[in-house]
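*Asks:* In structure tokens below, several structures.
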Structure I
Amino acid sequence: MLTHDQAVTTAHRLAAELEPGAIQRDRDGATVIPHDALSAVDSSGLLGITIPAADGGPGLGPRTLAEVTRILAAADPAIAQVPQGHFLMIDILAVHGSPPVRKALFADVLAGKRIGNGLAERGGKHAQDLRTRITDGVLNGVKYYTTGALTSAWIAVSALNETGRLVLAFVPRSAPGVTVGTDWDVIGQRATISGTATFRDVPVSSVIDYASAYEVPQQLGARAQLVHTAIEAGIAGAALRDARAYLRSTARPSSEAIRAGHDSATADPHVRHRYGRLASRVRAAEALLASAAATLEEIGLGPASPAEAARGSLTVAAAKAFASEIAVEAGSELFTLCGTSSAAATWDLDRHWRNARTHSIHDPIDYKYAHIAAYDLSDVPPPNHGQI
């Protein structure tokens, strides 16, 4: 079984394999399914790192998950996002899955099979205004933002049952009636191919009462948001890394800098100021991520008190909001640092901003700040759902 250090070493090795193809995958978008990159993820052994030891896994926690995700996101944040829903499903199964369901699905995951998600929908008042239904054991519905579903072995699909209660069905990707499309047309995170999944008269047998997961104080949402935080921190770090490389190897000093006696871009005091400021903020985002992961590690995945649940959720909320802002800032600031030539399409440096901008609006950071303030100022606990 992998230890924390072994998982991090594996993530670095996988990142080195993924990074050279990141630009081409960004350019290809949904026109080319990144089978090779995803096969490398699936065969890495990292998919099962959070499976509890009691279920045959290594039982590694948020600290490992956050660092592994950040490392992979710095190489290719779209590929790093593909198993985000997978890790949420591992947590849900660990807490709420029946022994037979856990045994079957965890065995598949440990064998390198991934779980995709079918949670969000279009056409309603919001993404969780569900029209998907399970009636008499048969699933019907249409999902969007189905990250990982296209190439997964299983798809976790949220639906309402006959009584209107929220449930979660685990459906084989290859089941008759399951169709996953490539209609993913966005400016960033393009290789996730999170398009439309359609379920037509699909029999289901593995169903969890999903509503109960959020009826008690829990850390499921915080742990899911931690992965999103790690993706943002990874994007920010990648933008800083590429800015540094460009400044050291390619950037020319501006004419203003030359007139002021600075013969290289890296000697320009204004470039140094901006770079130093940005580097400090990226490192702060990484530190907040590590702190949030450590907090969730302390609290654990099982039942939490209301105070502990609030502490975990709000710690992650602060880290996620800040990392989102810094990732967008870094993706833009690198052009100010590197100059006009860095905007040439050949470098594809704009992918950092596009990836950050696309991913950062996964859920509104303004609400995260509002919940932090409400708790600190008025003792109002954050809502008990998965978006904080």
Structure II
Amino acid sequence: MTGFALGVDQEEWCAHLRALSADRLRPLADKGEPGRINRPLLAELGELGLLERVFASGALELCLLRESLAYGCTEAETALALQGLGAYPVLRAGSEVQRARWLPGVRAGRTVAAFALSEPGAGSDAAALALEAAPDSRGAAGGRGRGRGRGGWRLSGEKCWISNAPEADFYTVFARTGEGPGAKGVSAFLVPADRPGLTGEPLDMLSPHPIGSLAFDGVPVGPEDLLGEPGRGFRVAMDTLNLFRPSVGAFAVGMARAALDATLAYTAGRTAFGGVLGDLQAVAHRVAEMATRTEAARLLVYAAAGAYDSGSPDVPRRAAMAKLLATETAQYVVDHAVQLHGAVALRRGHLLEHLYREVRAPRIYEGASEVQRTIIAKEMYRAVAPR
């Protein structure tokens, strides 16, 4: 994919999404309590059919959706994305029973999902997971284990920095079942929030949505709770991240575009030094740089999405590049937008004050920028390795 341009229908859909985010989603987001799940906002996303689009669309449409919502309401974008991240493993690797039980509620915005991968000692290094899934002959939930001749497991350990915890209704949990070393010994489980032994607490983070820790004290899970095959959970996690990493980039591009448009409007009308700010070469050149970087990031994001949808073998490299460039670019653009606005942008409630707080986390979650660089380098060197 050498270039990217939206068709007329796509442009109209994106404009419609931006209008929805401003007119119907922003008012609900403003009524939400920071650090808590905004269930009315989720229900509205379901009513509008946007949560359904997360599961019915490919990577390109998911990116368009996330970028457009991020432009007008980052809270709505994040609520939608977290539903997809937490429930996508169920869609791809879950059983028919699991999908029928959980996905209708997720699509409607009634059931809150969460993706529980990170741990206190295994954030960026996901293969270093320590949450233990010890064999349990009694089976899950007090002896109900069935299938494959297994009695089930007991989960013991911690998860940390989990979005939507501890308020989610179920968690996609990755634990070490020991079929092999490192990533080869990780399995994925669907764990309802009311499962005995599972507790959680909120973390006070720089985030408008809830982030918490989870404690597993012998939490029972059985074969019916597995997502995919035992020992194949790391692949479930990576398949999910390969889809969502480019769309994290789209989220970042949406924030960058909002910051850029706000800066254009402000510098075109703000009088200073006998003219307007935009007449100053230093200001104009900075805005030009912001615009160029944003467009470059946007093109890389949609190239990665196109590669995913076409089944290209280089998706991991492209997804990592897209997330890396887009999130770093958004940080640059928002920071310079604040600088060009001056003190007004630091006032609580200003768009840029909000974006300045929102834009930092995407450079860390779903693989920090340093991890993305490592992925890119490994994929490049693998391509030239002696055969």
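Read-outs: derived from the displayed coordinates by stated rules, not from any lab. Computed from a prediction, not measured in an experiment: that's the story for all the values here. Cβ atoms are built from the backbone, for glycine too; each structure is taken alone.
*Asks:* When you work out mean count of other Cβ atoms within 10 Å over residues 8-15 for each of the structures I, II, which one comes out largest?
*Replies:* Values: I: 17.9; II: 12.1.
Result for mean count of other Cβ atoms within 10 Å over residues 8-15 over I, II: largest is I.
*Asks:* Hey, distance in nm of label points 7 Å out along Cα→Cβ at positions 224 and 272 derived from one of I, II reads 6.5; which structure? Display every interim value, and only then the final one.
*Replies:* Numbers: I: 4.7; II: 6.5.
It was calculated from structure II.
*Asks:* For which of the structures I, II does the calculation of mean projected area of the Cα convex hull in nm² return 19.5?
*Replies:* On the way: I: 19.5; II: 20.5.
Checking each candidate, the match is I.
*Asks:* On distance in nm of label points 7 Å out along Cα→Cβ at positions 112 and 368, which of the structures labelled I, II is highest?
*Replies:* Details: I: 3.4; II: 2.7.
Largest value of distance in nm of label points 7 Å out along Cα→Cβ at positions 112 and 368: I.
*Asks:* I have 19.8 for mean count of other Cβ atoms within 10 Å over residues 240-247, calculated from one of the structures I, II. Which structure is it? Let's see the in-between values first.
*Replies:* Values: I: 19.8; II: 25.2.
Structure I accounts for this read-out.
*Asks:* Quick check: 1.30 is what I get for Cα Rg over 2.2 N^0.38 Å, for residues 72-127 alone, calculated from one of I, II. Which structure matches?
*Replies:* On the way: I: 1.37; II: 1.30.
Matching structure: II.
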